[in-house]
Structure I
C-alpha cells in the first residue's frame with residue numbers, strides 16, 4: 001500500500017483533500033474489519049474441528065509473518081526515568097551463629113603477626129525434620145474418678161507441628177506452590193504425610209485466620225476514603241466465579257463471588273453485610289437513566305423517602321409496579337441498594353473508587369477515579385495501516401503521556417492555578433480533530449470521561465492508575481493457573497483469607513511465614529495485622545487533605 005509519503009496539506013483542492021481523507025479512513029475501517037473477520041473465521045474453524053474430535057490450528061511460531069502486536073502495555077510511557085540506588089542488604093541479615101576460620105599454621109612465615117578478623121557473611125538454610133515424641137504426664141485421682149493428662153504445646157494439635165502447618169500455608173498461598181509439589185517436597189525431607197492431610201491443613205480449622213482476615217478488611221476500608229478495585233475470573237468446583245480485589249497502599253483483600261455484577265461488588269464493599277434498600281433522591285436520580293411508564297414512575301416517586309427496607313419487604317413492594325421489565329427491575333434494585341449503602345453510618349463508605357471503566361463500578365463510590373493507564377491502552381489497540389495515521393497516533397500518544405506526567409507533578413505540588421491550567425489543557429488535548437476517524441472517536445470517548453479522569457485535580461492523593469489492584473488480581477491469576485480453583489466453601493473461604501493475609505503482610509513488611517508460625521504456635525509476638533494496617537495508614541496519611549477548590 002503506497003501511502004508512505006502522502007502529505008494531505010500538499011493537496012490544494014479542498015474537496016479532493018477531504019475525499020482522500022475519507023478514502024484513507026475507509027481503508028482503515030476495512031483493514032480493521034478484515035483483521036476481526038480473520039480472527040473470527042479461525043476461531044470458528046477451530047471450534048468446528050474440535051466438535052469433530054480433531055484439533056484446531058496449532059500455536060506454532062514457524063516462519064509465518066509476525067501478527068500485529070497485541071502488547072497494549074503502557075509501562076514504558078507511564079514510567080519517568082529515575083535513578084535508582086541499590087542499598088546493601090547485609091545489614092538486614094540475621095546472624096544465627098558465628099564461626100572462626102583459622103589460617104593453616106603450616107603456611108605462615110615465622111614473622112607473621114595476627115591482625116584481627118575479616119568478616120564474611122554467608123547465608124544458608126538447614127532442611128531437617130524436628131519430629132518430637134511427647135511424654136504426656138498422666139494422673140488419676142480416685143477422689144474424682146478422673147484422669148488428668150498434660151496438654152500439648154499450642155500448635156501441636158493433630159499429627160503435625162506448627163512448622164509444617166505454617167510452611168504448608170506459606171508454600172500454597174504465599175508462593176503459589178501446588179499441593180502435589182508440597183507433598184513431593186515433604187517426602188524429600190522425610191515427612192510422612194498424605195495428599196488428603198495437606199488439603200486439610202490448607203482449608204480446615206482456620207477460624208482464627210478467618211477472623212483476622214475480616215478485621216484486616218474492616219481496617220483497610222477505614223484506612224482511607226478511597227479504595228482501588230478490580231476483578232478476575234476464578235473457578236469454584238469447575239464453575240465460573242469472580243474474584244474481587246479491593247486494596248490501597250497498606251492492604252489487599254480478596255473476595256470470591258458468583259458474579260461480577262454491581263450488587264456483587266457492592267456486597268464486597270459492604271464486607272458481606274445484608275443489603276438494605278432506600279428509595280430517596282439519589283436512587284431516583286440513578287433510575288432516571290432509563291425510560292419508565294408514567295404509571296410506574298409516578299408510583300416510584302410516591303415511595304420516595306429516607307426509610308430503609310429489608311430485602312424481602314422491598315422485593316415484595318416491587319410486585320406492585322405495573323409491567324416492570326427485567327432491566328427496570330435490576331436498575332431499581334441496584335439504585336436502592338447503593339443509596340442505602342451511601343446513607344448508612346455503621347461501616348465505612350468508599351468516597352472514591354479507583355477502577356477501570358467497567359460498568360459494574362459505576363455509582364458505587366461517591367466519586368470515581370478512572371485509570372489513566374487503562375485509558376492509554378485503548379489508544380495502543382489502534383493499529384493503523386496508513387503511515388499518515390500512524391504518525392497522527394504516535395503524535396497524540398506523545399501528548400497524552402506528557403499530560404499524564406503533568407498530572408503526576410501536580411499531585412506532588414497541587415495549586416489552584418495548576419488545577420485550572422490542567423483542566424483547560426485537558427479540553428484542548430481531547431477536543432483534537434486529527435482527521436483519523438478511529439483516533440478521533442477514541443479521543444471523544446476519553447473527553448466524555450473528563451470528570452472521572454480528573455477527580456485527582458480535586459483530591460491529589462488519588463493514584464492516577466489502578467496498577468495496585470491489577471497486581472493483586474495477578475496473584476489470583478497465578479494461583480488459578482497452578483491450582484485451578486477451590487472445590488468447597490471451606491476452600492473458597494481459605495483462598496480468600498490466606499491470599500489477603502499474604503498480600504497484606506507483604507505490604508506491611510511482615511514475613512508471611514513468620515506470621516503464620518506466630519499465630520499457629522500461639523506466641524502472638526506479631527501485632528494483629530489490622531492494627532498494623534491502621535498504624536501504617538496513619539504514617540502514610542492516607543486520608544483526604546483539604547480539597548483543591
Structure II
C-alpha cells in the first residue's frame with residue numbers, strides 16, 4: 001500500500017474499503033485471541049479438578065485461578081518482546097506471529113493429559129502453555145490497536161479502535177456460546193471426561209480464518225512512512241526509557257488507565273460469573289446464560305462510547321465511568337444476589353452465621369486437616385457469609401442454634417432450618433434483576449474500555465508506540481486484572497464476607513480515578529503520525 005500524501009502531512013486518508021478490511025481483520029483476530037484466553041477462565045473450576053487434583057474443591061479452584069493468572073503474569077514480557085519487533089519490523093507481521101502462537105498454545109491445552117494420566121506433569125504442561133498464551137496476548141493487543149488507529153482518519157480514532165475493544169467482549173461471548181453448545185451436545189459425564197477439550201481444539205479453525213484475513217492486509221501507513229523516511233527506532237525499549245517525559249506517561253497509562261479499566265472489565269466478566277456460581281449458588285449453565293444475555297445487551301456500548309469519545313473527549317468519559325463504578329459496584333452485586341437467590345439474601349439478614357474459633361491452621365491452598373479448618377472450608381464452599389469470634393472451642397452459630405465441633409450434617413441441617421438454600425431456586429429467581437445487574441456492569445466496562453485503545457495510541461510517539469503502550473497496558477491488565485479472581489476470592493475466604501472481594505476492585509478504581517484526574521491529558525485531537 002502506498003503512503004498517501006495526507007498521511008505524510010499528518011493526516012491519514014479516508015479509504016472506506018481499506019478501512020473496513022482493516023477493522024474486520026484486526027477485530028476478528030482479537031475476537032479469536034480473547035476467545036482462546038476466556039475459554040480457560042470459564043472452565044477454571046473443571047480444569048482445577050482435572051489438573052490440580054487435591055480432593056478439596058476450594059483448593060483446586062484457587063490453583064486453577066492461579067494458573068489463569070500465570071498467563072496474565074507473562075503478558076508484560078510478551079509486550080516487551082513483541083513491542084520491540086512491532087516498532088522495529090512493523091505492526092502487521094508482529095501480530096501475525098502473536099495470533100499464531102496464541103492459537104497453537106490454546107489447541108495444545110485441548111490435547112493435554114490430565115493429572116490422572118500424567119501426574120505432576122499435567123499441571124506443569126498446563127502452566128507452560130498458559131505462559132505461551134500470556135506472551136502472545138502481550139503482543140497481540142498493541143499490534144491490533146495501533147494498526148487500526150494508524151489507519152483511522154482524524155476525528156474517528158475512538159470509533160475505529162472501539163471495535164477492537166468490542167472484540168474483547170465478542171471473544172467472551174463466543175467462548176460462552178461454544179462452551180454451552182458443547183455442554184448441551186453431550187452428557188455431563190462425557191463433557192467432564194473429554195468434551196471440555198473441544199472448545200480448545202476449535203481454536204485451530206479460528207486461527208486459520210484469522211490468518212487468512214490478516215495476510216491480506218498491508219503495513220500501517222504511519223509505520224510505512226517512518227520506514228521510508230528512516231526514522232524507525234533502532235532500540236524501542238531504550239528509546240522508550242530515554243524519550244523526554246515518556247516514563248511519566250507510561251506510569252499514568254499503567255496506574256490511571258490500564259489498571260482501572262481492567263479491574264472493572266474483569267469484575268464485569270469473571271467476578272460476576274464466579275459470584276453467581278459460588279455465592280448465589282446458580283448452576284453453571286444458567287450463570288453462563290445470564291452472562292451472555294447481559295453482555296449481548298451491553299456489547300454495542302463499546303462502539304458507542306468509542307464514538308462518543310471522539311466528540312466529548314476521552315478523559316471526561318473515562319473519569320465518569322470510574323466514578324459511576326465506585327458508586328454502583330456494591331449495589332449491583334447485591335441486586336444480582338437478590339435476583340439470583342433471594343432466599344440466601346433473606347437468610348443472611350435474618351439468621352447471620354457466626355463461627356467461634358480457637359487458633360486455626362486453615363489455609364485455602366491445602367486440604368483442611370483440623371475441625372476448625374473443615375468448618376471454615378464448609379462455609380466457604382456453601383457461599384455463606386459469616387463473622388468470626390475468638391474462642392477456646394469451635395462452634396458455629398446459625399440464627400439461634402449453636403453447634404459445637406465440626407458436624408457437616410448438623411451444619412447442613414441448621415442452615416436449611418434457618419432458610420439457607422443449598423442451590424438457587426429457579427422458581428424464585430428474578431431474571432430481569434440478574435440480567436440488568438450484569439448488563440450495567442458490562443456497560444460500565446464499555447464506558448471505560450471503549451476508548452482505551454485510542455487513549456494509549458495517542459499518548460505515545462509513533463516510533464516507540466508499540467513498546468510504550470503495550471508495556472503499561474499489559475502490566476495493568478496482567479497484574480491488576482489477571483490476579484483479580486484469585487485475590488478477590490482469597491479476600492472472601494479470609495474475611496467470611498461474600499462481598500468483600502469487591503473492595504479490591506473499588507480500591508484500584510479509586511487509585512485510577514485520582515491518577516487520571518490529576519495527570520492524564522486530553523488526547524483526542526493529537527497528531528499520531530509523529
Structure III
C-alpha cells in the first residue's frame with residue numbers, strides 16, 4: 001500500500017477531533033475490512049483515515065481484516081471497505097468509507113460507543129425498552145448530503161440503546177448502487193428497516209423511533225408530545241438556522257441578550273445544497289457546506305441551537321411563546337428566519353416519482369446519477385449551478401427552461417457554454433413517466449407546440465422557491481403578493497417584538513443580503529428592548 005501524498009484529515013480538523021476525543025471513556029475498536037488481493041483506492045483512503053484517527057487518541061484501536069477471512073465470515077462482511085464500530089458490543093457498521101459529510105456521524109458514533117450511552121431522549125429510551133423483535137436499520141446516504149449524518153445517527157443511537165435487538169448500517173449509495181437499486185433509492189437519506197423502505201429524508205429522533213417500532217412511515221402524522229414539553233426562557237427566539245438566523249443570533253448575543261435558535265432541520269439552510277459559492281466576499285469560491293459550517297461553528301460560541309425541531313405555534317402575549325413538539329420557548333422578542341422551500345413543477349408524475357428520480361437537491365442526490373441521463377429544470381443561478389455540478393460528477397445533463405433566455409449570472413452561463421451542456425429553451429415539462437423510477441419525460445415546446453419524449457433517469461427541479469410563511473400567516477403578519485413577510489428596512493414587522501430576516505422577506509435572496517438582514521434585525525431587537533427598558537424606568 002502506497003503512502004498518500006497528503007494526509008486525509010486537515011490539521012484544523014485534527015485539532016477539533018482531538019479535542020472531541022478527550023470525552024472518550026472506554027476504548028473503541030474500529031474493525032476495518034478490505035480486499036486482500038485487489039485493495040481499491042477507497043480501501044486505502046479508509047485505512048489512512050483510521051490510522052490518522054488512531055494517532056489522535058490512545059482509546060482508538062484499529063484492527064484490519066480482509067474479506068473472506070474468519071472475522072469477515074463471523075460478522076457477515078462481504079463488501080469493501082466496511083467498518084464495524086465496537087463489534088463485540090454493538091452491531092453498527094459503515095458499508096463504504098465514512099468520508100465527506102458522514103465524517104460527522106462517524107466521530108459522533110465513536111463518542112457514543114465509548115461512553116456506552118445512546119444519547120437518546122428518555123422518552124425514546126423507554127419506548128425502545130418495550131421492543132421485543134429484531135430490527136435491522138439501513139440508511140442510504142451520499143457523502144455530499146448534509147442531512148444524511150443526522151438520520152444515520154438516529155439509527156446508530158437506536159442500535160446502542162438496544163444492542164440485543166437492533167443493528168444499524170450506513171450505506172454509501174454511490175459506491176453500492178446494486179443495494180440502492182434494490183430499494184429504489186432515488187434520494188437520500190433513505191431509510192430501510194427489515195428490508196422495508198420506511199422513510200425518505202431527515203426525521204426528528206422521536207418520529208424515527210415511532211417508525212422503528214411500528215414498522216411504517218408516519219411522516220404525514222403530527223407528533224404531539226406537549227405533555228412532557230420543557231420550558232426554555234430567553235431574551236430572543238430565532239426561528240431558522242440559515243445565514244440570516246445564525247447572524248442574528250451572533251449579533252444579538254454580542255449585544256448581551258440571551259438567544260436560542262430553533263431549526264426544523266439542520267444548521268445551514270439552503271446554502272448547504274449549493275456545491276460552490278463564488279460570490280461570498282473573501283473567498284474566490286467555497287463549498288456551501290463549508291461556508292455554513294464556518295458560520296455555524298462561530299454561532300455556537302454565542303447561542304444555543306435546537307436542531308430537528310419545528311416550531312408549530314407562536315403565541316403573543318406578555319411574553320412571546322414559540323411552541324415545538326419538545327419545548328415551549330418563552331422570549332421577549334422573536335425573529336422569523338424561516339427561509340423558503342423548493343418550488344415544485346406541478347407536472348404529472350412529479351409527486352409519484354419524488355425520491356425515485358425526481359430530486360430538488362443536486363448536492364444530496366447527484367452521486368446516484370453518475371453516468372446517467374438527467375435533466376435540470378430552470379434557468380436561474382441554482383439551475384445552472386446544479387447542472388455544472390452534475391456534469392462534473394459524470395452525469396449527462398440537459399437543461400430545460402420555459403423561457404427563451406437564461407436568467408442566471410453571465411459567469412454561470414459562460415461556464416455552461418464552455419462545458420457544452422445542452423440547453424432546451426421555450427419548453428415545459430408536461431409529464432414524468434416510469435415504472436418504479438423515472439424513465440422518461442414528456443416535454444411541450446411552447447413555440448412549435450410540439451410534444452417530445454425524452455429518455456432520462458433523473459429530473460432535478462430548480463425553478464425557484466416559495467416562502468416558508470405558515471407561522472407568519474398564523475399570527476397575522478402582512479405578506480406581499482408572493483407571500484413574503486413585509487418588513488421595514490431594519491427587520492421590524494407590523495407586530496411589535498416580531499422581526500424577520502433572510503429569504504422569508506423576499507428581495508434579492510442572496511447569502512450576503514440574508515446575513516445583512518439578520519444583523520439588522522438583531523440590532524433592531526436590541527434597540528427596541530433598550531428603549532422599552534428606559535421608558536419603563538421613567
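Read-outs: derived from the displayed coordinates by stated rules, not from any lab. Note that the coordinates shown come from a computational prediction; the quantities given were computed from them, not determined experimentally. Cβ atoms are built from the backbone, for glycine too; each structure is taken alone.
Annotations
- For mean count of other Cβ atoms within 10 Å over residues 242-249, the highest value in the series I, II, III is held by structure III.
- Once relative contact order in percent (Cα under 8 Å, 6 or more apart) is evaluated on every structure in I, II, III, the highest one turns out to be II.
- Among I, II, III, structure where helix-only ellipticity at 222 nm (-39500 (n - 2.57) for each DSSP H run of 4 or more, over all residues; to 500) as derived comes to -15000: I
- Structure from which 143 was derived, volume of the Cα convex hull per residue in Å³, options I, II, III: II
- Test item: Rg and Dmax of the Cα atoms in Å, for residues 330-505 alone calculated as 19.9, 58, pick one of I, II, III: I
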